[in-house]
Structure I
Amino acid sequence: MISVQIPTDITLSEQQAQQYFIKGNYNYAARYYEQAIEVEPEVKTHYWNLGLMLLLQEQEAEAQMIWMLGMAEGEVQQVEQWTVDLLEVLETEAERRETLTDYSVSWAIRQHMREISPTDVNNLLYLIYLAIQLETFTGEELNSLGVIELLQSEKIVDVQLLLQVFESIINFAPLHHSVLEFTEACLGHICEPKSFINILIPATVKIAQSMWEPQIAAHLIKLGLTLEPKNLEILRHLTAFYLKAGDYTQGIETAKLCYSLSTTLLDQTFATHLLQRGLMDAPGYWQEACGVLQEQEDLLKSLIAEHPTNIVAARVLRLFNTNYFAPYLQDDPYKNRQIQNEVAQLCQLNVQEYANEIIQKYKQSNSQKINKSIKIGYLSHCLSRHSVGWLARWLIQHHNHDKFDIHGYFINYKQRNDTLQEWYVHQFNQAYKGGIYSEDIAEQIYQDKIDILIDLDSITLDITCEIMALKPAPVQATWLGWDASGIPTVDYFIADPYVLPDNAQEYYIEKIWRLPQTYIAVDGFEVGVPTLRRDSLDIPNDAVIYLSAQRGFKRHPDTARSQMKIIKEVPNSYFLIKGLADSEAVQKFFMQLAEEEGVECSRLRFVPQDSSEAVHRANLAIADVVLDTFPYNGATTTLETLWMGIPLVTRVGQQFAARNSYTMMMNVGVTEGIAWTDEEYLEWGVRLGKNEALRQQVALKLKASRQTSPLWNGKKFTREMEKAYQQMWQRYIEKK
C-alpha cells in the first residue's frame, strides 16, 4: 500500500490531484479525491472525479459504485442535475483524450456515458466517430446504438459533429446497407446544404469510380437533391452514375434536366456532353446524338470565341473532354482536331491562371544530366483490367531497367481485387497509388524528377489532362489511350506510318513521333475456355457467322446498316452482336435496321458480356468473319481478333480512330478486308463470307504472322520505344 500525505487544505488537495491526473498517475490522484470526500462528502464533483480516476485504471465496477454512492439519497431533481454534472466531467475528459488522439480511452469513457444516458445522440455520434478512428466500425453500430432512430426523432444534434461523423462514415464504410438510411436521417438536421453537399459529392465519386458501385453512389447523391433540387453539380454526377450503372433511360432524363436548368455556356456544354454520352450508349438514339453533336460544336465554338480565363479548376477539369464524342460520329480530323486543340488551349490558359505558382515551380526542372538512366513515368487510370492495361503491359515488362528508371502513376487506384493492376504495381521501379487529385499526383511526378512523362489516357480522363497541363516533367508525350489531347504542354503524340495519314501534322499541335512500324505491339493474349457454341445459339454447323463486339459508342448507324446489307447478301449467314451498351436499345436498333434492309431478325443473335477477357477471346473463335466499326475502329478488339486468326473487315478513314485496324492489319501482312470506301467494306464483307478458301487463306496468314509480325513482338517494340525516348531526351538536352 502506497502512503500519501494528504494536505488538509481541500483546494490544495484538488490541485495536487489534478497534477497527478495530468501526469497519468491516477492512483495518487484517486487518493487525493478519497481524502476530499472524507473532508467534504457533500461536494459531488469529488465522487465524479474519483470515479473517473478508477475508470482510467480500468476499475469500471468500482467507478460505477463511487458514482452511485455520490447520488445516494438524492431527490429526483437532484439526481438529474448530478447526472448532468457527472456527464460533463466525463465529456471533458473524453474530449481531452480525443485531442491527444487517445481514441481507445475516449471510446471507453463514452461507453460509460452511454450507459448513463443511452439516448444522448451526440455521445453516440462520438462513439461511431471513435470506432472509425480505431478501425473497428462495421456499420452495424448505426442500428445497434439506435442513432438512426434518434436522428429521425428530431433530437437536438451538434450539426458540426454530425457532418464530421457523416464524412467519416461515408468514406470508411460507404457500402454498408445502413449508410443510405443514416444519410437520409441526417438531412433533417442540415441547415447549410453546401457543407453537406461538399462532403457528399467527392465521397460518391469515390464510391462510383474507385469502388465500382455506381448504383449505390446514385442512391446516395440523389438524397442531396432533397436539400437543393436544382443543384447542377449533383445532377451532373447523378447522370454520370446512372450511365456508369447502365441505367441509360434515367441518365438521359437527368442529363436533359441538367440542360434545361443550365443558363451559362459552360453549364450547357457540360450537360450536352453528358446527354451525348447517354444517347450514344443506347444506339436507338443515334439520330438525336448526331443533332446533339452539332449543338455541342456550336456551344464549344461560342465558348472559344468568348475566351474566358477565369474558369475555376473543377469546371476546367470538366471542359477538357467535352469534345470526346466527335470522332465516334464523324471522320473529319480537320474539324475535330481544330475544336479539340482550341478547347485544350482554353483549358491550358485557365490552368495557368489558377495554378501559376505550381507551373512556374515545375519549369525549374533539375533534370539536366545526360549520362544517367532516363526516368520514364507512365500516367494512367487504366493500368488494370482495361484495354489500355492489357496492351501496355508488354512495354512495361520488356523495359531495360539498366537504361531506364520506370515509374508508374496510378490515377484513382482501384480498391478492388484486380490482378493486372497488382502486376503493374510490381513491375515499376516505383509505383504511386494515386487518388483523384491532380495536384498530389503532379507533385509526386515532380518530386520524383521524371524526365519523360507518358500519358496513356488523353482526354478519356480529365484528371490526366490537368496533370499534363501542369507539366510536372520536362518532356511529355501521349501514347495509346485515345487520340492526342491537344494540350499545349504535351510535346509528342506517338504514332506509326499507318495510323495517321502523311499530312496529319497539319492539324496536330503536338509533334507526331512516328515509330518505324507500329505504335503498339503485344506478345499475345491469354485465351480461356469458350462458352459460346453454335448448337446453343441455334446456328447450323455450315452457317457463316459474322461478329461485332463493340460498345454502343462505336455503333454508327451507317456502318450498322452496311453490316445488315452484308448479312443479306450472304446466304445462310448469322450476325452475333455483343458489347457494353443498353442491351434493350441495341436489340431494338439492330432489329429495326434488319427489317429495313430485308434481313430476317431470326438471323441476329445478341450475346451477353463474357465473364472475363480470356473467355471473350476464346468466344471470338466462333466467328468466321469479324466486322469492324467506323468511324471509330476497334483497337484491343482488333488485336484480339487477329491473334485468334479471324478475318476482319475494316473501313479506313482519315482520323486516328478510323485507322487503328488498318495499321494492325498492315503490320500482320494482311490486306484482305481493308476497305477505303463504304462500297469496299460491303464488298469485302460479302466476299469473305462467301469464299471459305479465302477465309482459310487469311487465317493461315494470321497464324504465321505470330512468328514474324512486329505486331506480335513486344520486345522489339519496346526497343523502338526506348530509342524514341532517348532521342526525345537528347533533343530536350540540346535545346536546353
Structure II
Amino acid sequence: MPVHPTRHTLHRPTCDDPRTHPRRRRTRAVTALLALPLITLGGAAPEAAATPPATTTPTATSPTYLVGRGLADITGEPGENGMLGYGDSTQKTSGIHMRQHARAFVIVDPHTGTRLLYLLGDMLTGESKIRRDVLTALADRYGSRYGEANVMIGGIHTHATPGGTGEYSLYNVTTMGTHQDTFTAVKDGLLAAVDRAEADLAPTRINVSSSALTNASVNRSRLAFDRNPDELTARLPDGIDPRSVTLTFDRAGATVGAINWFAVHPTSLTSKNTLISTDNKGYAEWLWERGRAGVDYEAINQGGSPAMVAGFAISNGGDATANLGLKPGTGPTTDQFDNMRIIGQRQFDAAYGQLKGPRTAVTGPLDSRIIYVDMQHASAPAAFTRTGHDESTCRATLGAAFGASSTEDGGGGATFLAEGVDGNPFFAVLTKPTYDADPAFRQCQSPKATLFESGALDGVQTVVPVQVFRIGDVYLLGMPGEMTAGTGIRLQDTLAAALGTTADKVILQGVTNAYSHYFTTPEEYDRQDYEGGATIFGKWTTPTFQGVVDRLGRDLRDGRATPIGTPPAPRASVESAVGKVLLDSPSPEHQYGDQIDGTPGLPDTPGAPTTASVAPGGHASAVFVGAHPNNSVHRRSSLMQVERRDGDRWVRIADDNDFATSFAWARSGIAASTVTLTWAVPADTPAGTYRLVYTGDAKDAAGQISAIRGEGHPFHVG
C-alpha cells in the first residue's frame, strides 16, 4: 500500500535566514503543518513504489493508444540568476528548494501512426526559443515524426524559476540578458523526457474525468470580472473556473500517468523567495509521483523508468490567485511554503480523487492544428466583438496598471503606479496626444494609460501560435499567454461550437509554446486592472483569438489543412555575465566539504551518550564550505542528500527533489562559498542515525571543474 503522509513542521528561508547569512547560528523557525511521506530512495521499500489501482475500467476491450511517458530534470542555475515571473530585479536565485522537471507524453494511434507530443515543464511558460530549438533537435533525432502542429510545449507557470531562457528583451531585464546554461538545462531536459517517452511506448488506456475545486483559488480582479455580462458571470459565480480536469493513463489495471488542468497561479511562493522551486503545482506533481508512487528522481536521471508521471498544468487562471487572503503570501496561512503545500495538496486531492469516481474512456482519432498569428495586425470578427462590426488589434503596448503589478500576488511593481482605470492620471495625460493623433490606436487600446509600447521596442513576442490537439473526443486548446476565467470560457465555447461538440470536451491550457502576456475579455479590459494593463494587443485581443480558434476548430472538424503562417524569426540575444563562475577558492583555514556550523554531531566513540538529537518534526541543518552551484547545473543530480545509517552503509532517504529539504548558497568574500542544507524531519521518521551530505563542483584557477563532497556530522532522530 502507498506510504501515507504525516504532519510535521518545516523551517523555510527568509531574507534573515541563516541559509542566506550562514554565519548566524540561530535560526528563525517558521512552523508549518506539512504532509510528507518518508521514502527510502535508492532502496525503496516495495510498498513505496506501488501505484494506485485504476478504479474504473474503460469499456474498450483493449487499449486504444500507444502512450509513452518521460521524466527528466530541467533545473537551471541556482546562483545569482534573476528569477522569472515577478519581474523583481532583487529576486535572484540562491539555491534549490525543489528541483524542476520536464514531463513528456507521446500518444500514438496504432492504426494510423498519427502522433502527438505533449511536453510540460516546471517552468514559467513555453517560449519561442525553447520551442524552435526543441523542434530542430527532434527533427535531427526523429526525422519527420514531429513538427509544428503535433508538438505542444507548456509550463506549469511557477514563478520560483531561473530566467534568461527567452529571446525577447522584456523578459530578460531581471537576468541582465540570456543565461545559456539555464536555457540548455531546460532544452536538454525536455529532449531527454521525449527520448524516455519514446522508449516507454506501450498499449495504454486514456480516461478523462473532472471535478469541482473551489478552495484552491480566488479571483484577484473581481471588479473587472464583474463587468462581464450576466450570462458569463452566472457560469462562474465565484469569479473562478473551478473545473479540475484530468487525463489519466492506465496499464494493466494501474494508473501510470496523469495530466491535470486547473485555473490557479502558482504564486504561493512570493517574490521574497530566492530558492528554485516548483510551487503549488509542482508540489501536487511530487505528491503523486514521489508520495504515492515512490518515484526516485535521481534514479530516473540515471535511466530508470518512473512508476508514475504526473503533470499539473494551468488553464484559464490569469486572474486566479493562490493567495486566498488576497495579499502576497497569505491564505490559507501566513507562511508561503505552507501555502504552497496546502494549495498543492488540494489540487492533488481533486485530481487523485477522480480515480474513485466515474472516468470516461477516450477513444477516437488523433489530430492537431497550429497557426501563427501576427497579433499587431489582426482582425477581430464581428461575430465575437459584440460591437456589431469587426475590430482590430494594434501595436503591443503595456499599460501603467501593468507596471503596478498585481496587488494580490506582488512582484516588482512601481509604488507610484496603481491598478484601475483611474489609477494613473499622469500616464493618462501623457497617452492622450497619441490617442488624439491615432484614432485606430485609441479604438484598440483605450482606456489604457500607456506605460510604453513594448511592440515598438521588439521587447515581446507579437507573432504567436495558437494550437489545438484532438485526443479522441477530447480537445486541448493551447494558448500563448494567460487567460482570465472569462476569456477561457469564451474560447472554450468558441472551439466547441466550431467543432460541433460540447464545451466540457474542451480543455484549456495557458502559457503554451510562447508568452504574450494576458488575455482579458473586452469588458474586463475596460477596468484596467493589472490583467487589462498587461493585455498588450488591446481591447479586442480575446475576440481576435476567438476568430482564430473558430477557424482552427472548423478546419479540424472538416479535415482541412490549416496554413500555419510564419513563425517569428530568431532574435539576437546578449549573454549575461551575471552568475558566471571565474574561480572557487575556500578560505585558507578550511577545505571544501568542511562542516562549519549546524546540528552538532554524535561522538565517534561507540556506546557514548548521544550529544546531538533531533526530534521528529524538528529540523536538522549543516553549513559546509562549498563552491558556486552554477558549476553543477548539468550534473543532473542532487546537490544535497539526507542519509540514514543502515548497518555499515548509508542509505539516501531524501534529496533536493523533496519538499522537506533545502539547499541554500551564499558567497563568502569574493571566491569562497558556504552552503546550508536543511531537513525538516518528518513526524514518522524511524529512530536512527542520520546525516546531511553536500555534493557539488568547484572550479580552479585553470578553469578545471572537480567534484567536491561534504559529509555532515551524524545525528540521532528519535
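Since every read-out is calculated from the coordinates, none of them should be taken as a lab result. Every value quoted in this text rests on a predicted model; they were computed, and no experiment measured them. Cβ atoms are built from the backbone, for glycine too; each structure is taken alone.
Side notes on the structure shown:
- Which of I, II leads on mean projected area of the Cα convex hull in nm², largest value: I
- With relative contact order in percent (Cα under 8 Å, 6 or more apart) derived as 9, matching label from I, II: I
- If distance in nm of label points 7 Å out along Cα→Cβ at positions 138 and 362 is computed and equals 4.6, the structure in I, II: I
- Read-out helix-only ellipticity at 222 nm (-39500 (n - 2.57) for each DSSP H run of 4 or more, over all residues; to 500), computed value -5500, structure in I, II: II
- Identity of the structure behind 2.7 (criterion: distance in nm of label points 7 Å out along Cα→Cβ at positions 354 and 546, calculated), options I, II: II
- P(r) over Cα pairs in 10 Å bins from 0, in percent, for residues 290-521 alone derived as 7, 32, 36, 21, 3, 0 - corresponding label from I, II: I
- Among I, II, structure where FRET efficiency 1/(1 + (r/R0)^6) of positions 514 and 690 (r between Cβ atoms, R0 = 41 Å, to 0.05) as derived comes to 0.35: II
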